[in-house]
1. Once relative contact order in percent (Cα under 8 Å, 6 or more apart) is calculated for every structure in I, II, which label goes with the largest value?
2. One of I, II was used to compute FRET efficiency 1/(1 + (r/R0)^6) of positions 56 and 216 (r between Cβ atoms, R0 = 35 Å, to 0.05), and the answer was 0.85. Which one was it?
3. As an exercise: FRET efficiency 1/(1 + (r/R0)^6) of positions 144 and 200 (r between Cβ atoms, R0 = 25 Å, to 0.05), calculated from one structure in I, II, equals 0.35. Which structure is it?
4. Looking just at distance in nm of label points 7 Å out along Cα→Cβ at positions 16 and 256, which of the labels I, II belongs to the structure with the highest value?
5. When you work out mean count of other Cβ atoms within 10 Å over residues 32-39 for each of the structures I, II, which one comes out largest?
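Any read-out appearing in this document is the output of simple, stated calculations on the displayed coordinates, not a laboratory observation. All of these numbers come straight from a predicted model, not from anything done at the bench. Cβ atoms are built from the backbone, for glycine too; each structure is taken alone.
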Structure I
Amino acid sequence: MTRLIQDDVVKIAPTLEEYNAELVKMTGYSLREIAAHAVGKEVREDYAQKPNVAVIPMTCGQGIIEGFVESVASIISYLGFNAVITKSYDAGGVAEAVQNGSEILFMADDDRFVAVNVRTGKASDNGDATGKGYVTGLVRMCNGLEGKKVLVIGVGPVGTSAALALIRFGAEVSIYDIDLSASQRLSEELKKQGYAAKIETDLDSALAKHRILVDACPAGEFIMLRHISENTKIAAPGIPLGVQAAGVTQLSNRLLHDQLQIGVATMIFDVL
């Protein structure tokens with residue numbers, strides 16, 4: 001999991017309404033709709049009366065990112081669920097949440113960010129949820145992906161999830177990772193499931209050939225203005241953003257990118 005910093009998350013809560021409006025403008029779906037559709041569920045208002053959700057601060061590893069649990073809780077609350085932040089940390093927070101009747105727990109350390117439904121045993125990993133959520137938004141941006149060429153950059157948990165989701169939507173998927181062996185491992189995994197993906201070995205060449213991109217890598221500003229045309233559309237769950245600043249302006253409403261919103265929203269719908 002990419003480790004966020006305070007500046008990545010502190011502006012999330014006060015801008016959720018604005019963010020959601022931009023999402024609707026870009027994809028035709030609200031955050032709630034993207035999350036639900038990403039995991040094959042209906043958008044139902046009665047979800048809001050169901051589980052209580054606890055966000056648990058975790059001190060292990062490099063410790064707590066200031067504003068992180070508050071931002072996660074704000075997203076969950078914005079979606080209509082009852083969210084609280086536990087007063088206790090770590091194992092004490094888990095005990096506090098369960099004792100107070102919370103059914104869904106959100107927890108993150110340096111390696112994993114998960115949501116767990118303690119009633120059903122269902123767990124959702126942020127990497128997997130983020131990949132599926134962003135592809136759902138990209139499908140809407142592109143009016144479907146059947147037969148369209150899509151380049152996935154970075155084949156960690158988010159990129160792997162995105163590649164699988166893209167294939168299921170009928171896209172022709174190419175993958176690139178700075179570590180060629182990682183691309184090869186994903187390619188073999190996809191073959192075992194009956195899918196095929198083309199491995200790209202030169203990023204500049206791959207960017208020149210593709211107009212639909214999923215940026216799922218932790219490098220910044222490697223997608224230059226020369227790689228962007230009027231037809232380019234990018235779903236960018238990667239942090240920092242891989243698009244050069246001038247390219248962001250050029251893309252306008254053809255760039256789907258946030259710090260936590262789509263991933264967190266998809267996680268909660270995944271464990272309902």
Structure II
Amino acid sequence: MIRPDKMVPAVSGLAAEVWQEVCAAAEKASVHEPKLLGMLDDVVLSRTSLANAVAVRLARKLSRRDMNRDELEPLIRTLLKANPMVVDCMAADLRAVVERDAACHNVLEPLLFFKGFHALATYRVAHVLWQEGRHLLALLFQSVGSEVFGVDIHPAAQIGCGILLDHGTGFVVGETAIIENNVSMLHEVTLGGTGKEKGGARHPIVRSGVLIGAGAKVLGRVEIGECAKIAASSVVLADVEPHTTVAGVPAVKVATDRACCDTPALGMQQNIDNES
């Protein structure tokens with residue numbers, strides 16, 4: 001069962017707060033690294049909102065002969081203006097990167113340079129288009145995003161907010177997949193089908209608070225329960241209970257978290273032995 005309460009941003013209006021942090025970081029960066037002043041001005045310093053900055057950054061990344069920056073930027077900006085909750089989701093994604101990625105120091109860094117965030121933002125734009133029935137244009141965003149970022153997310157998939165897609169390379173999400181809020185996933189994760197189903201719900205459901213390690217494959221309409229942990233390189237073919245760690249090929253339960261409030265997606269601990 002899909003839980004709508006898990007598919008919305010935790011804080012409405014978060015985008016304005018994050019935007020102030022972005023601007024402050026950009027002002028400081030413009031002083032310390034003048035070589036980046038042109039980019040900083042184009043993406044942040046000359047803009048008035050996070051939505052506008054994201055539109056510029058994605059347009060710079062995704063522009064092609066099929067659709068150039070002058071066409072992409074106003075299209076993305078218009079979509080985000082009409083869907084402010086999507087911008088709040090993007091803000092929550094930026095916060096997630098800063099809070100969970102030890103290599104990230106402020107919200108400006110993922111906005112400018114982290115392709116995991118860029119790929120998620122591209123998916124969010126494509127998802128809006130898909131919901132509006134503009135399927136071909138949504139698939140264009142998916143296709144170009146896959147080429148540029150090495151991340152392939154079907155625009156019909158349902159993805160919540162506060163998502164950390166660490167590194168991103170090789171990340172794949174199928175058409176009917178559902179990912180709730182506050183989930184962390186590393187590179188080369190696949191949320192796919194088994195290859196034999198046709199139509200219907202055939203991809204995984206990932207509940208909130210889940211951590212999925214690098215290279216893990218979750219296949220079929222299986223459910224990963226809240227705050228579960230999937231070890232790196234595991235292959236998951238069956239449901240995983242909440243607050244449970246699984247590992248192996250095929251994955252089996254190796255631990256159950258004693259603290260029911262533990263959220264591995266936030267702690268980013270990759271160990272599979274809770275005693276360590």
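1. Working: I: 21; II: 12.
Max of relative contact order in percent (Cα under 8 Å, 6 or more apart): I.
2. On the way: I: 0.85; II: 0.55.
Working through the options, I get structure I.
3. Numbers: I: 0.60; II: 0.35.
Checking each candidate, the match is II.
4. Numbers: I: 2.0; II: 4.6.
That would be structure II.
5. Numbers: I: 23.8; II: 11.4.
The maximum falls on structure I.
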